[in-house]
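In the part that follows, the structures are each spelled out as structure tokens.
No lab work stands behind these numbers, since they all come straight from the coordinates. In this text the structure is predicted, and so the values were computed from the model without any measurement. Cβ atoms are built from the backbone, for glycine too; each structure is taken alone.
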Structure I
């Protein structure tokens, strides 16, 4: 059976009794058209089921209403919250978001960026610090606006607009709190690999705060894990390795989902939380309130990061002046039951 051909702009013009130029002006809002003519064109579009070619239109106008969002782990509670916040705010501003899950893979990162640039997206949002500087140069050379959420925008001499949380302060809040409740020794540390700038800053802030409060640093109680998709399993294995070497009085974990694995293993071993080992996470994802005991954690203003980041990149896209292209938001400590 022969397929019927798709309706074209010419078909719409014929049905409405106008020129193709008039149809184009109605669709793109590029010239004043009387309400009577506009209504005829819209009715013809609806009757024929005509769908304007957005890609072709964007090539002519040299812009689209699409944004690319790269995140490293679509399964992460933190990044799923970030994705939701970016997508919701973008939609309110009339933009569609293309989500790209890079799986912390440099080749995938570069592939997605190439595809986004070929699609002529209006801008690219990186939901973390780029792993691949070659890809960064490619974005810069294309003159496509780019923004980093939750990561440093400084790459050598290159500065990228960014919105991030003060991760040094987040770690300091953890150590200050543990000190205030009388835990003065043997604080453990569990993290994913530190190539992500946010994690590196959490680590630096943690070490500096331990020194400031006079804690001794025991490397046996530190575990920086290999990257895994199953973050709960990552935390489970990490605390197992730490416990073979010693018994921490508290453990600071740089991601809530990893902390859930830590709690799971401690409970299996009948270790009382927080009486014997206190556990503090980072991010304040929804699961932090579901686990037993409920997780004490550093809360990041994810929605505000996404909202401010989106507003900034839209200003850049529209050629407006951005007075402050490095926004630093403040974390807070949410005290629950695990510490």
Structure II
């Protein structure tokens, strides 16, 4: 409250308007990604469905609300608002949702120099050498959920166009095989689904081709690559659904990724078989596939979002930050 009494005013000075209708911001914002990390990585023990979990001889648990593991965190953010024509192949404004030129693929990476030397006694740190990619991100939780434990660092070091070597984890995701074991009797149809998951390959690695969802496609070609794909000719929804395409909202994830979209529930439901009828109309998803969730919504993001650029909320100051370990 003393060193930074008015962060709104400070942040406003970091928003810059550039020629051509472009706007940029770099600075701290409130984390907008909500996920119950503790439950997902505790043998998929999703709190709203804990009463259905096998627990493997341990005491059963009662269903409970999800806990946002990233709530009240702040993140360094770079936000860009640019005309669509800046992103299309030919510099045109996309108007046809069926045109390949309307679709862009997006991913981000971080790199470090290959050598770091720390001088004893002086505290000086010297970095040198070529820059080497050490992490990347396209679709949320791709590496965490679909890439095998021994290959995560390799995946982080490679560009998306090398993702053909990881396609097996998408075609036969380990979590899809585990769900019927973790939740006995809840996913009987998923348990019998042994075919390669062409639906997940389309959603995550190629984009969804035309003809599977009326009025929609975000196909970028046959090269397998983990990227966010956005069809820029599809207008914003008048009544958006946090479940994106699964909620009938063509403007939502996996068509891009709006900050409010419940990407965790969407991916869980897709892996559980909710999207397999896109490629096999004879398959009937288990009722649980349309309901599985970690129990969180945008309401679990303390402070919420902004309706204007840069959209992520005001970060929480260190003075107000809860101690680590406090829920």
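A few comments on the model shown:
- Given 3.5 for distance in nm of label points 7 Å out along Cα→Cβ at positions 182 and 198, calculated: source structure among I, II: I
- Identity of the structure behind 25.3, 83 (criterion: Rg and Dmax of the Cα atoms in Å, calculated), options I, II: I
- For 10.5 (mean count of other Cβ atoms within 10 Å over residues 30-37, calculated) the corresponding structure among I, II: I
- Ranked by relative contact order in percent (Cα under 8 Å, 6 or more apart), structures I, II are topped by II, which has the highest value.
- For distance in nm of label points 7 Å out along Cα→Cβ at positions 126 and 142, the highest value in the series I, II is held by structure II.
- In this comparison of I, II, the computed figure 17, 12, 10 for semi-axes √(5λ) of the Cα gyration tensor in Å, for residues 222-277 alone is attributed to I.
- Identity of the structure behind 3.0 (criterion: distance in nm of label points 7 Å out along Cα→Cβ at positions 174 and 310, calculated), options I, II: I
- Label whose coordinates, when distance in nm of label points 7 Å out along Cα→Cβ at positions 22 and 46 is calculated, return 4.1 (choices I, II): II
- Origin of the value 0.00, where FRET efficiency 1/(1 + (r/R0)^6) of positions 14 and 270 (r between Cβ atoms, R0 = 41 Å, to 0.05) was derived from one of I, II: I
- Which of I, II yields -14000 [helix-only ellipticity at 222 nm (-39500 (n - 2.57) for each DSSP H run of 4 or more, over all residues; to 500), calculated]: I
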